[in-house]
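**Q** Read through the structures below before going on.
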Structure I
Amino acid sequence: MNRSDIRELHYIAPIVNVPSILEHGLLSHHKAAKLPHRSVAMEEIQDRRRVKRIPNAGPLHDYVNLYFDAHNPMLSKCRRHNDSICVLRIYATVLELPEVIVTDRNAAAEWARFYRMAEGLLALEKELVFAEYWTNSTDLLDERRRKAVKCAEVLVPSSIAPELLIGAYVANERALRTYQDLDIPLSVVIKSGMFF
């Protein structure tokens, strides 16, 4: 994958968290734990992330995790929350921040590799990261690999400033009203095709 292939990055969040995010920025798991917030994270995945360390860096929970494409297995698992979640859009210039790490698949996956930004982009399989589908009914091992690669991540140490947020996507009219009722000063559009 080339840097020019990336127009924006994504972060899945409950809509009620967006005012706090605009005040404090996007925070690592450890930093966010100090503030009241809602989470859509799966606890069994967080248990794996909690003990994972990035080689030659720090604990995975010291990083903000972004996706190259939020139309992925994580967002699929959140579908029951479609009325109350959004996908925050982040400027791709985040990739140029110091100490950014790129993973070749979900960072919690057993075989995840961690790279500095330039090397990480070269290691990514663009067709799989941006694929609309990751299922493979004839080869479950291939499907598992595709599912993990679809969730490749950008890991940013500590936090991401609110100024680096472009806007948000929501799944439907109900989510749009929820977002607008909070009077959030960040543009929002319905992009139902991204959600499940």
Structure II
Amino acid sequence: MKLWYSPRSPYARKCRIVAIERGVADRLELVTADLADPKSAQAIPNPLGKVPALLLDDGTLIIDSPLIAEHLDQMPGLPNLVPMEGPARRHATQLEAIADGICDAVVLANLERNRRDGERSETVKTQQLAKVERGLDLLERDAARLDGPVTIGHIALGCMLGYHEFRFGRDWRRTRPRLAAWYDAFARRPSMQETMPPEMKSA
């Protein structure tokens, strides 16, 4: 299998962590993609030019991080990260959806912030950051529910918080101490350390 990824992409990082946590990372061939380079982006098998993209040995293409993560989770390996059914599955997948949704808003806010003068919309940036704030507040209120075995939701949350802190700093911690404490502990996992881009380590 080949996994196209960008080291800074929190969505691709999520898939890499799933592979590590499940013990199947040695079955992945990692292909780095530079999304700022048109030639590199065009080489990604995803026609949308996005990462992650997973190409199976039989030629099947899987795009979108939740689908890739689920495929990796169904491979024979260590205990599953996506519970099979019931409230546990709903909680894990909803936590993943919330974390990914916040991450979407962080990406859009950062893109808007970096547009050239005359093209930038402060309104759009403010709207996206408001989504981030509301999402983080929800996670802080529900921080007690983060205890327990690691799931796909925890991994998505850890990747999102790392990316958010990389792009917009540590101010989010001031009013979310329980979420910050959880992240600090989770970020010490070997899978998180192994997949952390150098820029995040020095941020």
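Just so you know, all these numbers are worked out from the coordinates, no wet-lab data involved. The shown structure was predicted, so the numbers you read here are calculated from the model rather than taken from an experiment. Cβ atoms are built from the backbone, for glycine too; each structure is taken alone.
**Q** Given 1.2 as the derived value for distance in nm of label points 7 Å out along Cα→Cβ at positions 94 and 166, which of the supplied structures I, II does it correspond to?
**A** The structure behind it is I.
**Q** If distance in nm of label points 7 Å out along Cα→Cβ at positions 78 and 118 is calculated from each of I, II, which structure is the one that comes out at 5.3?
**A** II
**Q** Here is a further query. State the single structure among I, II that was used to calculate Cα extents along the principal axes in Å, giving 46, 44, 31.
**A** Source structure for this number: II.
**Q** Distance in nm of label points 7 Å out along Cα→Cβ at positions 14 and 174 was computed and gave 1.6; which structure, I, II, did it come from?
**A** I
**Q** To which of I, II does the computed value 23.4 (mean count of other Cβ atoms within 10 Å over residues 102-109) belong?
**A** I
**Q** helix-only ellipticity at 222 nm (-39500 (n - 2.57) for each DSSP H run of 4 or more, over all residues; to 500) was computed and gave -17500; which structure, I, II, did it come from?
**A** II
**Q** Suppose Cα extents along the principal axes in Å, for residues 62-133 alone works out to 37, 23, 23; of I, II, which structure was it derived from?
**A** Value 37, 23, 23 for Cα extents along the principal axes in Å, for residues 62-133 alone corresponds to I out of I, II.
**Q** While we're here: Who wins on relative contact order in percent (Cα under 8 Å, 6 or more apart) among I, II, i.e. which is largest?
**A** The maximum falls on structure I.
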